[in-house]
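Engineer: So, here come the structures, one by one.
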Structure I
Amino acid sequence: MSASLTSELAGRIAVVTGASSGIGEQVAQALARRGAAVALLARREDRLTAICADIEARGERAVPFSVDVTDSAAVDDVARRVRETLGPAGIVVNNAGIMLPTPLGDPEPKDWADQTALNVGAVNYTVLAFGGQLVEAAAAHGVADLVNIASIAGKTLFPGYSAYAASKSYVIHLGRSLRAELGPKQVRVTTVEPGIVDTELQSHIPSEESRERLAGTRTRIEWLTPEDVADAVTYTVCLPPRVNLAEIAILPTRQPA
């Protein structure tokens with residue numbers, strides 16, 4: 001078995017939500033390569049098990065936790081199990097999310113509710129469940145990290161996707177407020193705001209027209225990869241404890257905003 005790429009994060013426990021694919025999967029892989037023991041959280045147990053097996057085959061540590069992060073009691077239970085299995089979480093990456101169009105001319109109340117539940121509610125539940133562990137880990141290791149994955153849509157006009165954009169605006173402002181509260185406790189808070197990324201997110205859009213419109217941007221924009229975002233997350237949590245990248249906008253070079 002090969003050793004980790006580096007030992008920068010040795011001794012640190014990481015939690016990644018939405019870890020069964022895309023950005024979450026690549027963040028988990030990257031953190032493990034740098035020495036962190038990683039708890040992978042998502043609903044798809046088979047995917048989590050396969051990813052953890054891949055990580056462990058390299059001689060690194062990863063544990064799957066199948067959970068619906070929109071269920072606050074279930075998230076609390078997983079937080080307890082993570083602590084018992086690995087120790088208090090010192091890196092928490094709030095990544096689980098969904099993007100659905102919500103044009104007012106064709107209202108689908110469930111699409112509004114689902115995005116609020118996952119993009120806002122699950123973020124809150126994860127912060128509440130792991131916040132105490134982050135403070136504890138910071139006291140023990142000199143630093144801890146809460147990383148929230150938002151979107152550049154939270155800072156720009158995104159016609160037809162108002163519920164999604166508003167949910168990501170919430171994540172951005174939540175991060176700013178939490179940083180003011182947690183910074184004095186040596187817990188860094190970082191909000192990552194990607195532009196368009198090649199993930200499963202687009203495939204969840206029920207409207208074929210909307211999917212095709214997004215796909216059409218490939219002719220003029222080279223989309224980001226999940227690895228690009230994972231690199232940014234890993235970079236920030238490996239910085240010296242005195243340095244906090246509070247917000248990172250990561251965009252395709254040709255995407256204006």
Structure II
Amino acid sequence: MDILPNLALRRLQAGQVALGFGAALLRTVAVVPLARAAGFHWLTLDLEHGVATLAEAAQLCMAASSTGLAPIMRIAPEAWSDGTRLLDNGAQGLLVPDVRSAAQARRIVEAFRHPPRGQRAWGANLFPFGYRPPPLPEAMRQVDGETLLAAMIESAEGVASAAAIAATPGIDVLFVGIADLSLQLGAPGQPGDARVQAAVERVAAACAASGKVLGLGGVYDSTWLPHYLQRGARFIAGGNDQGFVLGAASERAAWLDRLAADARVVV
């Protein structure tokens with residue numbers, strides 16, 4: 001059987017934008033069709049800051065990749081075992097936080113790519129083949145071809161090393177985490193600060209020079225997100241379920257309040 005395609009990776013390879021949906025509160029498989037119906041291309045579960053188990057993450061990964069929504073899991077720093085177990089159980093990629101050097105980038109590739117590019121062991125990763133994989137060398141080649149590895153740039157050191165990180169074979173995306181980066185640069189929560197802009201520009205230039213994709217998370221306003229899209233950002237985190245629910249629920253509650261107030265008007 002052919003391997004399940006990583007449709008988010010395919011979009012990036014075609015020069016398109018891939019939009020991510022973050023699962024935080026909604027950790028049942030119901031989040032998968034919701035994210036798909038809303039128009040997103042990849043799903044992430046934050047295993048660095050969140051409390052989801054690997055078993056919960058694996059269930060979401062299997063449900064997501066089966067429907068064409070690429071599961072790209074965010075692991076904790078240096079959680080090599082978690083990353084390989086997720087990739088062996090349905091994940092189609094990983095977001096690896098706080099990458100600050102080319103040495104770290106090479107370690108990511110060694111841990112999460114099969115030979116010859118990496119040292120990842122074969123973990124009977126049969127799910128993406130419908131449990132009927134081709135011979136092992138071909139299976140490893142196909143799995144590697146559908147795996148997206150994103151190095152998260154969240155510090156001044158990471159920005160300074162962006163060119164070397166981007167030049168590392170096996171890394172697909174340099175993903176700028178604006179929240180942590182802006183905090184490190186002394187401009188917390190300010191995506192338009194000159195220091196933040198300069199940092200993103202440097203990462204964008206590194207991506208362009210090495211043919212890698214610029215990713216972005218933590219920018220959701222109509223002023224600065226277009227600004228960074230114009231600078232090449234294509235792997236975009238669109239927010240998470242708690243923000244989506246709170247935003248839509250707040251808007252609906254305000255609208256209902258206005259209707260109720262109007263209904264009580266006495267002429």
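A short reminder: the numbers here are calculations on the coordinates, not readings from a lab. Given the structure is predicted, the values throughout are model-derived calculations rather than measurements. Cβ atoms are built from the backbone, for glycine too; each structure is taken alone.
Engineer: Identify which of structures I, II gives the largest calculated value of distance in nm of label points 7 Å out along Cα→Cβ at positions 106 and 186.
Structural biologist: Going through I, II one by one, distance in nm of label points 7 Å out along Cα→Cβ at positions 106 and 186 is largest in I.
Engineer: One of I, II was used to compute mean count of other Cβ atoms within 10 Å over residues 66-73, and the result was 16.9. Which label is that?
Structural biologist: Of the structures listed, the value fits I.
Engineer: Moving on. Out of I, II, choose the structure whose coordinates give volume of the Cα convex hull per residue in Å³ equal to 120 when calculated.
Structural biologist: Structure of origin is I.
Engineer: Follow-up. Upon calculation of distance in nm of label points 7 Å out along Cα→Cβ at positions 146 and 226 from the atomic coordinates, which of the structures I, II produces 3.8? Walk me through the numbers on the way to the answer.
Structural biologist: On the way: I: 2.5; II: 3.8.
That value comes from structure II.
Engineer: I would also like to ask the following. One of I, II was used to compute distance in nm of label points 7 Å out along Cα→Cβ at positions 170 and 194, and the answer was 4.0. Which one was it?
Structural biologist: Answer for the origin of the read-out: II.
Engineer: One of I, II was used to compute mean count of other Cβ atoms within 10 Å over residues 58-65, and the result was 19.4. Which label is that?
Structural biologist: It was calculated from structure I.
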